[in-house]
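For reference, the structures are reproduced in the following blocks.
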Structure 1
Amino acid sequence: MSYYLMIENNKIIGSSQCLSGGDITDVEVSEEVYNAYVEDNDRYIWNGEEIIENPDYEEIKRQKEQVIIDNLTMTALDFINFLKTSGITDVQIEAYLNANLNVKHQLQFCQNVYCGVAKSLMPVSVGDITITAEMVETAFKVKNGILDQ
């Protein structure tokens, strides 16, 4: 069986197991490269002469993963409970929210709290406790089943 990546306008536009024809250039690749491209089409690029591993692949992959994490959600009550498990009391939470209306509005008027938004509001220090963006991200990952407690 033959495996091809299709090139048009100096970019990989797809994969196929048969020749495309027309203005598309078919470049035969190994089954391994073909399967890796099908799994994640950012992994390989056309450099004008050959198919090569994308030198920016790891950064692109990291950015995609970060977008997924930043879009994780939890309810406002779940977020408040995270703050409580971090050692902040109800009285401290209330005082902090009254002093920081932008955070209070996020929790009061939004149906869900987004990880990216919550992280952008960090760090939060109440008394001798500081909640960092990393702590918030971990809490969202746990809540959404991406990370075990």
Structure 2
Amino acid sequence: MTQDRKERELRREQGLVDLEQLLGDRGQLLGDRDQARVDHDQASLDLERAAAGPDERGAAAFDDRQARLDRSQATEDAEQEALDHSQSGRDDHQEAVDEQRAVHDLPWFEQPEPLTPTALQRDAHARAAASRDRAEAALLRAQAALLRAEAAEKRIV
């Protein structure tokens, strides 16, 4: 593989890492906004409950709102866990690009030997592990979506 081609591939891979990070940062900002909304709603409910006093009729309405807030918080927690997991994958991806760039920058006489079948197998295992990590992150996002759907369904009923 020529030096120019290797450099183009590294730039392309770095661009993918940067795009993944940008999307992850956007997701984190949205999650922070949603968490602030849940915190605000919880504080409002706490103030209303304190102002209302021990009224049995109002307690059911407060309990319903609290249950909704608890479901929202559970959803936010699941989404944050998925974001954290995704960030770990992006960090691993960036580390791999950095390692490849370091190898690429070595003088020709220090360049590693071509990959052996064992090294190829090890790399294939590493890629499979990364794919599994991405699938686990997708599962966490799906679980968060399920929690949101369940919360919406309970609000309708």
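From 1, 2, which structure was FRET efficiency 1/(1 + (r/R0)^6) of positions 14 and 46 (r between Cβ atoms, R0 = 25 Å, to 0.05) = 1.00 calculated on? Considering all the candidates, the number was obtained from 1.
Given a value of 3.0 for distance in nm of label points 7 Å out along Cα→Cβ at positions 38 and 62, point me to the structure among 1, 2 it was derived from. Each step should come with its number before you reach the end.
On the way: 1: 3.0; 2: 2.2.
Traced to structure 1.
Comparing FRET efficiency 1/(1 + (r/R0)^6) of positions 70 and 102 (r between Cβ atoms, R0 = 41 Å, to 0.05) across 1, 2, which is largest?
On the way: 1: 1.00; 2: 0.30.
Once FRET efficiency 1/(1 + (r/R0)^6) of positions 70 and 102 (r between Cβ atoms, R0 = 41 Å, to 0.05) is worked out for each structure, 1 has the highest.
Taking relative contact order in percent (Cα under 8 Å, 6 or more apart) as the measure, the highest value among 1, 2 is held by 2.
Given a value of 7.6 for distance in nm of label points 7 Å out along Cα→Cβ at positions 54 and 110, calculated from one of 1, 2, which structure does it belong to?
Numbers: 1: 2.8; 2: 7.6.
Derived from 2, not from the others.
In this comparison of 1, 2, the computed figure -13500 for helix-only ellipticity at 222 nm (-39500 (n - 2.57) for each DSSP H run of 4 or more, over all residues; to 500) is attributed to 1. Suppose distance in nm of label points 7 Å out along Cα→Cβ at positions 22 and 134 works out to 5.1; of 1, 2, which structure was it derived from? Checking each candidate, the match is 1.
Rule-based calculations on the coordinates, nothing more; no lab input. Quick caveat, the model's predicted, so the values are computed rather than measured. Cβ atoms are built from the backbone, for glycine too; each structure is taken alone.
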